[in-house]
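Readers should treat all values here as calculations from the given coordinates under stated rules, not as data from a laboratory. Quick caveat: nothing in here was measured; it's all calculated off a predicted structure. Cβ atoms are built from the backbone, for glycine too; each structure is taken alone.
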Structure 1
Amino acid sequence: MSRKAAKFCRESRTIRTSLVLPPDTNNYGTMFGGRVMFHIDDIAAIAATRHARTSVVTASTDSVDFLHPIRNGQTVCLEAFATWAHRTSVEVFVKVVAEDMLSGERTVCATSFLTFVALDVNGEKQMVPEVIPETELEKFLFAGAPARARERLAKREQSKSLAERFGADSMWHLNP
């Protein structure tokens with residue numbers, strides 16, 4: 001398995017804007033968190049694929065921090081790009097911005113990091129290119145990536161432990 005040539009963050013940059021409509025919102029007129037998370041995973045997968053130039057699958061989503069509500073009638077703009085790569089995985093940063101189309105006011109509403117694993121046509125892991133940061137923001141995110149990767153690994157081990165402890169049976173049948 002050989003590594004592909006390194007790529008700049010900008011080569012994976014992906015931007016998408018959508019109008020927030022009533023079916024996207026809850027009874028408070030704000031966008032469903034699950035809908036936001038769908039958009040985050042979708043755009044991050046596109047950015048990871050652009051970086052790896054092979055199929056990718058979501059390995060983890062770090063916490064999605066909802067900072068401000070996104071309201072019916074606003075637009076929601078998501079921007080994603082690869083921030084770091086390990087051997088077969090790519091970390092992607094996603095920023096979610098709401099815009100009031102009449103006033104032009106823009107607000108960062110959520111941020112998240114996701115990790116994707118690159119796979120070939122047989123479902124085997126593939127090496128991914130290293131990431132080359134250029135801007136100060138890209139360098140900042142790149143520098144923090146190894147610590148985030150260690151935190152993810154620790155959380156994954158914790159999740160595995162919980163899964164083993166609880167098993168696949170329904171918790172409703174567990175004795176007190």
Structure 2
Amino acid sequence: MRIIGGAHRGRALASVGKGDAAAHLRPTSDRVREALFNVLAGGYGDPVTDARVLDLFAGTGALGLEALSRGAATATFVESGRKALSLLRDNIGRCGAGEAARVFPLDARRPGSNPGAPHDLVFLDPPYGKGLGEAALAAALAGGWIAPDALIVWEESAPITPPEGLRLIEERRYGDTVIRFLGRG
């Protein structure tokens with residue numbers, strides 16, 4: 001795994017091999033991450049530059065760190081797994097992102113109230129097929145973590161049900177991975 005574009009392009013991230021099933025780590029592949037950021041740059045008017053990014057179920061932090069490399073102002077990582085938190089902190093250090101990165105060791109389904117400004121761009125990559133994304137998004141909305149005009153990027157292989165107040169804008173399939181883009185309304 002590596003950063004695909006931006007200021008830290010080519011920077012290697014901590015390896016988890018093919019993932020860690022016990023820790024539910026399944027990092028977004030470099031190919032899918034590159035395709036995702038190309039879609040964001042091409043079809044959504046560059047929602048990354050100067051964005052406040054929220055990375056729910058952050059895992060290794062690859063999505064939020066990619067956004068920071070491409071010009072996001074800040075990235076907030078929500079992750080509760082011990083192994084994932086260790087890899088996440090290692091990756092933040094590798095990218096020199098300490099000042100722009102905040103880590104909350106919380107369950108993404110119960111993050112509580114947001115202690116800062118709401119986020120413009122949200123990455124949601126829960127363990128596949130467990131229905132955790134719906135609960136996490138509903139809690140993040142209720143806790144003020146998500147700005148009213150935020151773009152939400154949800155990676156999930158199974159069908160999803162967007163929480164009330166969110167609508168599916170589009171979806172793209174990359175092998176077993178389905179990336180869905182959601183907004184308010």
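Data table
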{"quantity": "Source structure (of 1, 2) for distance in nm of label points 7 Å out along Cα→Cβ at positions 104 and 128, computed value 3.7", "calculated": "1"}
{"quantity": "Computed -10500 for helix-only ellipticity at 222 nm (-39500 (n - 2.57) for each DSSP H run of 4 or more, over all residues; to 500) - originating structure among 1, 2", "calculated": "1"}
{"quantity": "For 1.16 (Cα Rg over 2.2 N^0.38 Å, calculated) the corresponding structure among 1, 2", "calculated": "1"}
{"quantity": "Relative contact order in percent (Cα under 8 Å, 6 or more apart) from the coordinates reads 17; which among 1, 2", "calculated": "2"}
{"quantity": "Highest-scoring label, criterion being distance in nm of label points 7 Å out along Cα→Cβ at positions 16 and 168, among 1, 2", "calculated": "1"}
